[in-house]
Structure P
Amino acid sequence: MDVRKYIEEKEKLLSPHATKSFDTVGRKQHEELDPIRTEFQRDRDRIIHSKAFRRLKHKTQVFIAPTGDHYVTRLTHTLEVSQIARTLTRALNLNEDLSEAISLAHDLGHTPFGHVGEAELNDLLPNGFRHAAQSLRTVDLVEKQGNGLNLTWEVRNGIVNHSKPKGDFLSEKIIPDITLEGQIVRISDAVAYLNHDLGDAFRAGVLSPDEIPKDIIEVLGDTHAKRINTLVNDLVLTNENISGFRNNVDLSKTQIQMSKPVKKAMNDLRDFMFEKVYEPEDISEQGNAARRIVRALYEYFQKNPSAVSENNMTIVDFISGMTDYYAVKLAESINPQLTHGIEKGRGINI
């Protein structure tokens, strides 16, 4: 039995807005179809089995080298994004496999030390650094000894377009050609990180729950579960006319939106997190130490390009692919003073 064809027949029941795997633009390099998995399911499996995906477990989300077991890592963040995106695409009758594949790959190119590491590489490179573009480069040119994963166009498009600017990212013009599944991943990324980063901030003693502005609490809720539930339900209700479940599909609908009060509360929470958590963490002792490590590694490899472990990698590929642990260990081997200020807790002992 050709299982893939059976699954593709079921995809025909999805919303007219859904991206069907059998309609994919395709891969850069042609491959024969799989008898069991659709094209997006194959992409998902390739991503999960990649080395870059495994390294996410030892990459910082926000708080650098935390000593507790319950802080979010880049891997647990990725899994939360995937869960939220799958829930939304399933509820809106879109392609769950596509949203899952994009979600699992969206941060594969992220640097060690979270956004602090990204900011430092951005300052160092003449053309800047964006982790979304590096994630695409990772799946295209770095994985499998430089051969890449040969993913479909739709997954690659979702990966490179998942990043959001500071401020109201839902107010900007829609990105050309991005699928609704790709848009859902962009939003799910923010829904996930705003809420789990808030929990980590409480855990770290950076914030207390009573510091969250009351107008945000009144709309979104006073617990992690309530906030996630509010945001997900609002997205489903606001966009239900793209699903086709009630035979009222709006064929002109091309952008995922939120209701005005929930969108305002989410943007206010985002601004609050930048002011109280993200920007202070960037200039903390840990943040400064992380910047110093990334800068020192970059300068060292410029002077010693042969030290890059794999010949097909650039310096940026090598550094951005490092876990926090490996970056700290390597920096300490170059100069033990470089790691001063990094608390070497659980998972980063050297």
Structure Q
Amino acid sequence: MSKKPKHILVIRLSAMGDVAMTVPVLKAFTIQYPDVKLTVLTREFFIPFFRNFDNVSVFPADLKGTHKGIFGLYKLSKELKVLQIDAIADLHNVLRTNILKCFFLGKPFVQIDKGRAEKKGLISGKAFQQLKTTHQRYADVFRKLGFPLDLANPKFPNRVVLNSKLQDIVGTDINKWIGIAPFAAHESKMYPLDLMEQVIESLSNNHKILLFGGGSKEVEILNSFQNKYKHVINLAGKLTLDEELDVISNLDVMLSMDSGNAHMAAMLGVKVITIWGVTHPYAGFAPFNQPDDFALLSDREQFPLIPTSIYGNKYPEGYEDASRSIAPQTIINKIESIL
């Protein structure tokens, strides 16, 4: 590339965890290359992820409305060209971004190498080994654009001082704060709720437990935990994403599945304990900057085919409860050792 780009369009449209994983990489970029402007193309919902940045603006893509289909993407490309972008870092590499690529002919356009062949080897059992992390794959895209990135000494935002609304919900006390996000997109990635309840019951004796989740069914389950145990507060359905990030920034530790909450906590510099069912950190989706032993894994002697898939959506019969092989006491001990 003859001239170094001064303005890079960064594309990562979804999913929540994958967008959150871009944050520490972009943070490193802005510190190491403060003169380069970044515009992030993502869904409007994710704008709060990028609130602690200098030199980064977010362009929301309306993929269900204005920017839907090929004509919508053509319209999107015209709107983006007005911003005078010099190069594109495609951290998503899906059909949509490949169509966009056609509208940016002549501009440097580097796409993420998702390592599909290695991942296939990992789930087929051919090669059980640590693959390149997603964060490193994101960094590789910038390297190819002429910007090598060092992810080794990350900078994280400070804890947010909670506003009065959040203080009223969460309460103020001297207990340690443990966030617990017990849900995941696929049941095979979830720790069985009866065992999770044992973890909550034990930890709530001496600590404050803040529960995170989504839909109405999840809210119902989390409410039942809140009603049963002291020091347990269900936050599901009560906060905006901005407010959720404020609270997460104040946690002493987050307990999460292999899911978006893990990556949201990690991007804020919070310690994250993850529970892995049929997926495995070797695929490269472990949360950023966490020690290996913060990942609690299902027993591969009992379930030798793990990881059965990259996203946890495919698994053989009998594997849906693989994480039952992790004892609640193991999780409790790990969290207590960190606190």
Structure R
Amino acid sequence: MAMATGLAVAASACSDRSDAKMPPLSMTPSAPGGSASPKAEAAAKEPITLAFAGDTHFHAQLAARLASPRTALGPTIPALKSADFTMVNLETAITTRGTKEPKEFNFRAPATAFTALKAAGIDVVSMANNHGVDFGHVGLVDSLAAIKRSGYPVVGIGKNAAEAYKPYYATVKGTRLAVIGATQVLDDNLIAGWTATDDHAGLASAKNAPRLVQEVRKARKQADAVIVYLHWGQEMNACPLPRQKHLAAQLSRAGADIIVGGHAHVPLGGGYWHGSYIDYGMGNFFFYAASGRTADTGILQLTLNGRKVTKAQWRPGTISGGVPRLLTGTARVQGLAKWNALRRCTGLSATPDTA
């Protein structure tokens, strides 16, 4: 049985899962100070599968799908549930109130979004992104309250920096995971108001690289494997920016075993680098405005054995009407080839033994 402890805001995770996805997550109390005892269980580890997908929200036409939350995420639900542990980026404020922040796009959803995510087999989300506080202070207060009330695991947001950077811990088939969320993308005019500090609610900022590195090093001592989910990159740029590569190297050296993320609205390449697995961008996933290149999507499935990613598989898909569907047949082969070609500008390796 998998066990989870500690998350960015909620004191306990909402853990009952559909029988279609096993083993379920269950909660154990956190150790004093909010950190669980390292490797508290001596259970034998076995390989586990992790699934990651990109930007997800319930904006525009997707809002109506929350009327049936158990099926809201559509045909990819079986693929999300098939992994032992699944994560996406939740790119929205969780509120029905507040005032739009001065930016081009503003996304929000009611708290039933958490019901839909849970029903889809998603174990944890990051809200550290450039839409997490789209409806200002009121929306942020509502988001934090909804997270606490639901108990749904969320990283990258909190009532202060300690909560925002705090990892979510889960034990899956004997492997203890630590998951951290942070954003490298914030509008210049909103950085001060959106960034969590010692006495200010907000998001975990990857712009404060020393703080993020410190949190990874701390998590390294508590977990078998450390996962960092980042919001980073440049919109519509299918190659990682120098600042992405620099941050990935810092986090890898600090002990991050898996570094994934999104923001560009198109997929970027993934691969191995000095013992870590890095995916620079998974594109949109459950996203209202996707067409052409921005409709390219997929699920990254990793096999983890201890700290080592022994297998990486991209399951390509396409978005229609905001809803992702996995490709099959010739379209799947073409989608996979397209994704593998994205690795050329990343400096990453397709196989772990040559990384």
Work out distance in nm of label points 7 Å out along Cα→Cβ at positions 83 and 299 for each of structures P, Q, R, then name the structure with the largest result.
Q
Origin of the derived value -6500 (helix-only ellipticity at 222 nm (-39500 (n - 2.57) for each DSSP H run of 4 or more, over all residues; to 500); candidates P, Q, R):
R
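Every number here is computed from the coordinates shown, using simple stated rules; none is lab data. Keep in mind the model is a prediction, meaning the values are calculated, not measured. Cβ atoms are built from the backbone, for glycine too; each structure is taken alone.
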